[in-house]
1. Given that helix-only ellipticity at 222 nm (-39500 (n - 2.57) for each DSSP H run of 4 or more, over all residues; to 500), derived from a single structure, equals -10000, which label among P, Q identifies that structure?
2. By the measure Kirkwood radius over Cα pairs in Å, tell me the structure among P, Q with the highest figure.
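Values quoted throughout were computed directly from the atomic coordinates according to the rules given, and no laboratory measurement underlies them. Keep in mind it's a predicted model, so treat the numbers as computed, not measured.
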Structure P
């Protein structure tokens, strides 16, 4: 693949709601945690591919605020998988110049894991390659609430007046300030909802829903959806679509 050409043809920011790990395992009469492990392997593959073909930002919905309702054993297993992933892949992220950012409320996560996350964010903060965003303990509504509270505090302190508040003010006060707008959102497993994902940033995102369970969602599935994305007309409310000459480099992809 000509990655230099592909970079100009790809969506800038792709978000993925990685769904279906548990069902994948249950269909095979395996413990749900086996599905989560397989899903982690798939995430690693997609991250590497996205970085190689030139996607600027990849956001993965890994653990929602609502996931705390799951059985304690499953939550513990998920935390261990994340810990192992960060331990095993930190060197690869650094080597590939990938910046790690985490959005969401991680205060309920195990302290050693929180320290690990914060340290890797610090180490990679100046990386110039792909921005890998992992949503952990995340809720789109809570993100908006926290943003609103930050702005309200600035108004209360006199740092900001209500008349000065505009879109850019909001965008600077989210969990990740000035995160780019989503161009493309993928949800696996056949569900047709966005499940409280990054609500503000998906205002004009192209939505893709696939019946493929996340552990089965490989590079070929990803490329097919990217090709589909390239064929959609994105007018952003206007009449003249942007150039549709996109993604030709994917035709030679693995």
Structure Q
């Protein structure tokens, strides 16, 4: 069953007197529990695509349905409510709160979105921190963590609400190659465990090898799509990244 249905999407931006087409007449679907990557050079439309799926922007033309709901016409408030109920985000720059501990950063979405008791929040936070191998770092602030550890916390924060869909915009751009591949493999393991759909963007060929479906964007157009069997990790992720 398709979780995301994209029909004839076009997105234009006005820059002074010039109209820029970020996306041009794109149609595709993304199945539940898929592990999908949008790839292409900078400016190809990858981030725009994620923003449209994630209700951070609206298309100029066309329709996007996520989990059966037409999100193309949601206003800012409606989009925020929908994101809180269904989506998780992993950002390129981590976007962790510097004054909060790793535990508190992961707990934050539950405090803001979910009406749960402190005991249930604690249970969920500890479970997901354990899943990403960061339970022993839970009391550290972001400035006490490595880049790979920060990204693990960002992954945990995105998963703690048990979302159906996680969007990751260039999630490995600030990481070294080994850490980047391990983070992507960790996401795939989380998909297998929680049945979560992952959609991420990247221009790193090494990271592309971990995707199962690849959609290539060029100048805002979908140039081609490819389904492949992702490589099987040789061992567990390095817990020290």
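1. Computed on structure Q.
2. That would be structure P.
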